[in-house]
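What follows is a set of structures for review.
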Structure P
Amino acid sequence: MTVWDRPEPPPRPVPLDRARIVAAAVALADEGGLEAVSLRKVAARLNAGPMRLYGYISTKQELLDLMVDEVYAEILPEERTGDWREALGSLAHRTRRAALRHVWLADLLGGRPALGPNGLAVSEATLSALDGLADIDTVLRAVETVSAYFTGAIRREAADLRAERDTGLSKGDWQRARGPHVTRMLATGRFPALSKAVHDGTHVDAETSFATGLEWVLDAVAARLTRPPA
């Protein structure tokens, strides 16, 4: 039985329910990452005894599942679209924006499917936009391909944000601090391709890089979806 199937106990003596527990856990994670979340810390945030929480949530994994599903409510599109490309593109951008608001989410993306009501609703909205375009296996591979792209891109961006939080150095500050070392290494002539990338490549921000890569992936998916059956 999942946490969503199990009834909640009566909210006594301190008013308590899963929604309040999850909200407190999300706030803790937003402030200090997943390492800041434990049933004990959540209970302290709610001025409740830790054992009270076990009536609502049995394990930390259940708490993490509930936290992810809470954020999936932010990813769920406000209205469904019949355009598959818009649907997959929206899924990618909405997931990225949610992960920028909740950096810890990146660590929980890409694993087992989200089975909460919001996660299932996101999957339904995504798959329904591709319904009828191809056989179900092709549709599933298309969704998996796009998901693999944006999950990897989001994790990379989240890693930069965590590093900035932990070190106090922005990505630009970090690059400037290591500039002399990189310059010396490139001057050896051992890394000509890398040197060309550093000196001639155009710098783009994270959002532009994400959007460009997403469009390329969607172009590849479009070619597969519109390919005539063998």
Structure Q
Amino acid sequence: MTAPSATADKTIEIIRAALAPHGLFLRGTVNFEAGEAAPLLGDGRPAASVVLIGNIGGSLWQPFSAWRETEPEGKSTDPLDTWSKATIEPVAAACGATAYFPSDPPWQPFQQWAMRAEGLKPSPLGILIHPRYGLWHGYRGALGFDRPLGETGERATGHPCDNCSAKPCMSACPAEALAGERFDVGLCRGHLCTDAGRAGCLAHGCLSRAACPVGATHRYPPEQLCFHMAALEL
């Protein structure tokens, strides 16, 4: 693999500066080996690297909310995806990259990229847990390049869930969706359709997610929690 160049380092700084006003951060880099499965660039070649872009805690909420106030009501069925594209695509164009988004086919393996780039592992809820940010982070897009780039984020050391004996996330779930070996999406969604579910998790955010002590200071603001829960198709 070709080593990242000084030009690559400059590209990283340009991207960081462009994303900062929008509350978005470079979360990590995956450099692909020759012959390894990689996403395609706009010209059909396989990418040599991808850089993940995402939020930390509620970092994007104010910029997104301000943008949303300028958009006509009902113009977008998923305003956060629309905002993400409107924010990230110009950055991709400016640095000669290809933009990828979790909402677009062909579905890119964002979770696999994140585990590889940041060393994260899934929590019992299925959400990747970060040792500093806990469950309060996300990935809004990625940029693909025809050259390798240097590190753009910090790698996790250890898995927070391994050192958590109490596991309050599991006992906090009113639907007992975490009682089995895997998170039971059906039980979760069924509970959200009840009066108790609508008054609890749907109105205030997932109770199991809130019970996790890791990264509690990065918890999303109430408005953002309500937005994400309201976006669920029940």
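For FRET efficiency 1/(1 + (r/R0)^6) of positions 86 and 190 (r between Cβ atoms, R0 = 30 Å, to 0.05), the calculated result is 0.05, so let me know which of P, Q that is. All intermediate terms of the calculation are to be shown ahead of the outcome.
On the way: P: 0.05; Q: 0.30.
Structure of origin is P.
Taking 13.8 as the value of mean projected area of the Cα convex hull in nm² derived from one of the structures shown (P, Q), identify that structure. Intermediate results must be reported in sequence, preceding the final value.
Working: P: 17.1; Q: 13.8.
Source structure for this number: Q.
One of P, Q was used to compute distance in nm of label points 7 Å out along Cα→Cβ at positions 46 and 62, and the result was 1.1. Which label is that?
Working: P: 1.1; Q: 4.3.
It was calculated from structure P.
As an exercise: relative contact order in percent (Cα under 8 Å, 6 or more apart), calculated from one structure in P, Q, equals 25. Which structure is it? Don't skip to the end; give the middle numbers.
On the way: P: 17; Q: 25.
Comparing all candidates, it corresponds to Q.
With helix-only ellipticity at 222 nm (-39500 (n - 2.57) for each DSSP H run of 4 or more, over all residues; to 500) coming out at -21000, pick the structure among P, Q it was computed from.
Here the read-out was taken from P.
Here, each number is a calculation from the coordinates, and none is a lab measurement. Predicted, not measured: the structure shown is a model, and the values here were computed from it. Cβ atoms are built from the backbone, for glycine too; each structure is taken alone.
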